[in-house]
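Below are structures written as structure tokens.
Rule-based calculations on the coordinates, nothing more; no lab input. Treat the numbers as computed from the prediction; the structure is a model and nothing was measured. Cβ atoms are built from the backbone, for glycine too; each structure is taken alone.
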Structure I
Amino acid sequence: MKQYCRYCVNLCVNNFPYCSAKGKALSESYCKHTNTCKEFIFADVEAEYQDAFGETGGYHERQRKERIKQDWEQITLNLK
């Protein structure tokens with residue numbers, strides 16, 4: 001699972017995003033990108049909007065796409 005600040009319990013958004021674990025203000029763009037924060041705690045709440053900004057309907061892992069096997073044939077050219 002990839003982690004984003006927007007799905008963390010420690011993030012509080014009023015006038016600006018604030019991380020209570022780190023004790024500092026964060027930019028909105030930083031909160032919406034993946035990170036490797038050691039204080040990350042996933043906010044597993046059944047609500048209409050699960051992220052801190054109220055923009056998405058919660059975190060959903062992406063489904064893996066199956067690879068399509070293609071049979072390639074060699075094309076020969078008759079140059080006469």
Structure II
Amino acid sequence: MDSKQLLTIVERYCRKIDSKDDEIKVTRVASQKTMFVEQSGDSGRAITLSECKVDGVTYWAGYSSRSQTVYLSQAA
């Protein structure tokens with residue numbers, strides 16, 4: 001997933017617009033996180049979150065291809 005697609009998904013989520021991509025889930029994580037460890041059984045996978053700005057608010061978002069999930073954290 002490229003940064004433009006990620007930003008589009010974050011914008012739709014933050015603006016509460018229904019997503020046409022039902023395959024992609026959005027999961028909120030704790031605020032001010034720039035990394036997230038996705039647990040899968042006994043192992044984990046680090047997801048690096050990138051900065052996204054939506055309507056003047058800064059978010060950090062990252063995509064996991066394993067679970068097809070976008071992880072979203074609001075910046076301070």
Structure III
Amino acid sequence: MNRDLILQRIRVMRAALAMRVIPEGADKPLPELPPVVEIDPEDDGEVKLWNRLMPKFRGMLNATVKNKQRYG
């Protein structure tokens with residue numbers, strides 16, 4: 001291959017890798033968080049979702065830790 005062609009391809013590849021994509025709306029501030037968040041202890045939706053999507057790790061979110069020790 002011609003050396004100039006190789007250098008040109010390298011420049012094009014570097015330019016493509018250096019491009020940044022800025023998402024639409026990135027200049028707008030995030031919405032305010034609510035001052036109080038209520039958590040329902042009876043809600044187990046996240047456990048059901050985890051078990052459905054991660055069957056290999058079913059039961060991990062509601063597992064009981066044995067021999068728990070605090071380090072530090």
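Structures I, II, III were shown, and distance in nm of label points 7 Å out along Cα→Cβ at positions 17 and 41 at 1.9 was computed from I. From I, II, III, which structure was volume of the Cα convex hull per residue in Å³ = 188 calculated on? Going label by label, the one that fits is I. Work out which structure the value -5000 belongs to, where helix-only ellipticity at 222 nm (-39500 (n - 2.57) for each DSSP H run of 4 or more, over all residues; to 500) was derived from one of I, II, III. Going label by label, the one that fits is II.
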